[in-house]
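Scrolling down, you'll hit the structures one after another.
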Structure 1
Amino acid sequence: MNQQDFRFFHRLRVRWAEVDMQKIVFNAHYLMYFDTAMADYWRALALPYEEAMLQLGGDFYVKKASIEYHGSAHFDDRLDVALKCERVGKSSMVFSGAIFRGAEWLIGGELVYVFADPASQTAKPVPQALRSLLTRFEAGEAMLDIKTGDWAALGQGAAKVRHAVFVAEQGIALEMERDAADGMAVHAVACNGLGHCIATGRLVNHASHVGKIGRMAVHQALRGSGVGEQILHALLDAARQRGDTEVVLHAQRNAEGFYRRLGFVPRGQPFDEAGIAHIEMFRVP
């Protein structure tokens, strides 16, 4: 067993609460590590779990979980938790798991899930749409379809994501969230393998050869998964293709670090917009 056999979905540092008097991890915590990694596996599929299961008409329940010990993790160890979907049966999915400390394989595991009706908890066939997604993901294919276009083509999906983030989550008034610029903007949306739009943003003309990116929104369950970065790069590509020499945006202060990592530089003083603290940032596309 080696690291090349897997993708890593969870990285952690062992804390005191997870170890016994010998300073090694309690056995049961390894199952918790695998369970946390499974949540990240669904994020890597670009699937908000609750919405995906609702569309698929079922839910997954653990049928079997087994652990094989090759070594012990200790207090303050940094561990990598990895998973691989080995097999999809008629109504089940089998995952292999591994926990590494550096290149050292400490723990092996097998997790068996059954797809079932949530009301009766009776088994159902795994939907073909999910089978296809799992096959594609394990083959290394992209899980997102990034599209750019106008409001007529992409507005329905973009509006749904924006309403969930800006209106429902952040409490921004609908009349402030929607404006006439939508009709003139280049929009970008990211859709997952089930057709859900999970992220969006737009590019408008701000001044001569200056574009402005705005309305950046990512489904709450998928923040930190990289989808926002892909949307931003799609809009930067659109700005570059039309000849913009600068792109600006008004970043919410809690997202300033995200934009800094992608090359944006703050300019001017912070300000309030729709009751939320912002700062202007810019970069060359």
Structure 2
Amino acid sequence: MILFPNAKINIGLNIIEKRNDGFHNLETLFYPVGLSDVLEIVEQPGDKKTAINITGININGASDHNLCLKAYHLLKKDYSLPELNIHLHKVIPVGAGLGGGSADGAFMLTLLNQTFKLGIPDKQLENFASKLGSDCAFFIKNKPAFAKDKGDKLLPAPISLAGCSIVLVFPNLHIGTAEAYASIKPAIPKIPLVKRITETPVEEWKHVITNDFEPGIFRDYPELKLIKDLLYQNGALYASMSGSGSAIYGIFRETGFNFRSIFKNYSSWYFNLE
């Protein structure tokens, strides 16, 4: 069986406070987009043990740290699962703020649940997903959601960008979590993000919705700000870095410009939003 784990973007991202466990509480809107990996599972023949084969974009580090494999072993503790051959074809850039690894892990839980008819309800799948990573639970329902705390507390978002499109640009930079947080000074916004998003038309988001990671990262990587500026210059209603970067996106009503020519030195994609 095959599923296609998709990316997400962050619309707004405010770092509220540092937690006692070393993590940070935040507020953001997760929105699914069409850029997808490919995930397939088949049962292993004979007495072979579960293994993962990764193709496409190179992923640094040992394969046994992959969230798909961790998801398999997490469910196997509580459910009877056969040994599997897992094939993951990576398309979503790594270290881009697009949640590709989290999506892979969450979709693996869903794939196992569907394939072997485990009957696990979404809420329980979300609990399993939260054990894999802070934003993994979002990809279980995979619908727009406001996230708070570590990104694992989700509230359905009455937001639709249907009729809009997105241009997504990845400048082939990997920004580590520690580097991204280095210049962050947590603060509680005067107006909660959920209020700013739901009570402001998309055309006005650029005036009221921000990503707290941008100032420090744009200072260190000015080409990222240039990408954002170019998106606005070519008609974006709203443009932002996703998560802690380094992917930059623009939301459009119409995309009449040749974005592949403008961003020819980077990876770029165009999708309709739903």
- Message: To test your reading of the models, identify which of 1, 2 gives 24 for relative contact order in percent (Cα under 8 Å, 6 or more apart) when calculated.
- Response: 2
- Identify the structure, out of 1, 2, from whose coordinates FRET efficiency 1/(1 + (r/R0)^6) of positions 91 and 147 (r between Cβ atoms, R0 = 35 Å, to 0.05) was calculated to give 0.90. 2
- Note on the structure: Working back from 59, 43, 35 (Cα extents along the principal axes in Å, computed), options 1, 2, answer is structure 2
- Entry that produces 23, 20, 16 once semi-axes √(5λ) of the Cα gyration tensor in Å, for residues 131-234 alone is calculated, selected from 1, 2: 2
- Hey, FRET efficiency 1/(1 + (r/R0)^6) of positions 19 and 219 (r between Cβ atoms, R0 = 41 Å, to 0.05) derived from one of 1, 2 reads 0.70; which structure? 1
- Item | At a computed 11.3, 35 (Rg and Dmax of the Cα atoms in Å, for residues 211-250 alone), which of 1, 2 | 1
- Match the computed value 27, 15, 9 of semi-axes √(5λ) of the Cα gyration tensor in Å, for residues 35-114 alone to one of the structures 1, 2, and report its label. 1
- Note on the structure: For distance in nm of label points 7 Å out along Cα→Cβ at positions 163 and 243, structure among 1, 2 ranking highest is 1
- To which of 1, 2 does the computed value 4.4 (distance in nm of label points 7 Å out along Cα→Cβ at positions 11 and 43) belong? 2
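A short reminder: the numbers here are calculations on the coordinates, not readings from a lab. Owing to the predicted nature of the structure, the values given are computational and were not obtained by experimental measurement. Cβ atoms are built from the backbone, for glycine too; each structure is taken alone.
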